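Following this line, the structures themselves.
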Structure P
Amino acid sequence: MTPAQDTFDITLTVNGVSVSRRIAARQHLVDFLREELGLTGSHLGCEHGVCGACTVKVNGEIVRGCLMLALQADGASVETIEGLSESGAIADLQRAFHERNALQCGFCTPGMLIAAAELLECKPDATREEIRAHMAGNYCRCTGYQSIVEAVEVVCRGRVRQRA
């Protein structure tokens, strides 16, 4: 029997940049992003996949970074709030969150913005109820959600008008 390997080499693309590192086998993706790459926009909240503060996209799908091992992202494309923000893809969402005070302490905001951006990609004409349902996996203790739903709804309507 051979001893278990406790470090691995991984290569992945993070926000469009190829990254290679030797990592501990049990390091979570959110810890890798924060500690190894200095991308601190994704937060550690519950560490059980419930709160959504650690939300990132892996190969275009939303995942909870606290539930995924960095090793599982080997060969994948990862997008963080920093990448979405720098690309300008969520500028209208950021503006709407600011204008409607849909952020207070800011801890949940990156995960909320990633979830909202995914909704706008998949269902650009989402109803208020669909927005609430989609955002339900991201918890906020400060705002009461009303302003978050309003911000996403305003962006939905604005984008629909732009396409028309």
Structure Q
Amino acid sequence: MMKYGTRKRKGIEMTERKLTIIYGTETGNSEELAEDTAISAKKYDLTPVVVDMEDMTADSISEVERLIVICSTWGEGEQPVNAQDLYDDVCQLEDSKLENTKFSVLALGDSAFEFFCESGKEWDAILEKKGGIRINDRIDCDTDYDDYVEEWINTTLSFMKDV
């Protein structure tokens, strides 16, 4: 039986290049972007795993080597309901707990609101505070993100493949 994270190709066991993509959403936009990112990740020889933040634990994040966070902002700067508990739990981790985690954050928001992309900004800050290593700058996406998000995703995946 093979362990998770390995595969055999022509009799040779290879370590899979796992990429964890977590999303926080109220309307489904972050989930859709996470799925799109997973499709693109395969072109970079990465093995994507898409996880709803509601189904993730802070301890499991500390075991992730490659992490993309895609999170929308809800209301007046709040975390989406499915992201709040995980965010609170990550805030409680020791400051060096994520030192082996390379991450990037894609934030969704609406610039008509005062706290534009606040949830993504909070994720970016807490991951760094807990020792994570940012491999691409956070992107703050307004409601018309379709025109520019693809370039950020491809750049981030290019960096992730080299991790």
Structure R
Amino acid sequence: MEHALDIALTVNGAQVSRRVEPRQHLVDFLREDLGLTGSHVGCEHGVCGACTVRVNGEIVRGCLMLAVQANGCRVETVEGLSDSRELAGLQKAFHERNALQCGFCTPGMLMAAQDLVRRKGKLSRAEIRNHLSGNYCRCTGYQAIVDAVEEALDGQG
């Protein structure tokens, strides 16, 4: 780590300080250095959404952001949202609507869906599909996923 840089950030509410290589991606830092393997590495080009995390309240592709760019930021992963019960309604809806099959896309899909739920509002199915369009799922055909998100949005009453 001859060219390593020091970073300090908050991950799922915990302060973290590490030395990282300048070109290490955020998703790799989370998985390899912190053991937070809920964010998956798929395409590594920002296309599939499997690496979706929240940085300072906004969803981002962890494969497109360098760990050094997260210095000083608040990062939330699917593990943190699950532990805080923020995903409870979505997880229940995904289970009840069978909106997951292989599960590879599920963490990123939940992160993107939670971004909609946080906005608290009635959305059309087309708006839900549009928001989730950056997250690929090869198994479900999306119908059940949209059903689950719609149910979670309806249930926030």
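Please treat every number below as a calculation from the coordinates, not as lab data. Being a predicted model, the structure only gives us computed values, none of them experimental. Cβ atoms are built from the backbone, for glycine too; each structure is taken alone.
Can you tell which of P, Q, R yields 22.8 when mean count of other Cβ atoms within 10 Å over residues 110-117 is derived from it? Don't jump to the answer; show the numbers that get you there.
Details: P: 25.2; Q: 14.2; R: 22.8.
It must be structure R, since only it matches.
If distance in nm of label points 7 Å out along Cα→Cβ at positions 102 and 126 computes to 3.1, which of P, Q, R did it come from?
Computing distance in nm of label points 7 Å out along Cα→Cβ at positions 102 and 126 on every structure in P, Q, R gives 3.1 only for R.
Which of P, Q, R yields 26, 18, 13 for semi-axes √(5λ) of the Cα gyration tensor in Å, as computed? Each step should come with its number before you reach the end.
Details: P: 31, 16, 13; Q: 26, 18, 13; R: 29, 16, 12.
Working through the options, I get structure Q.
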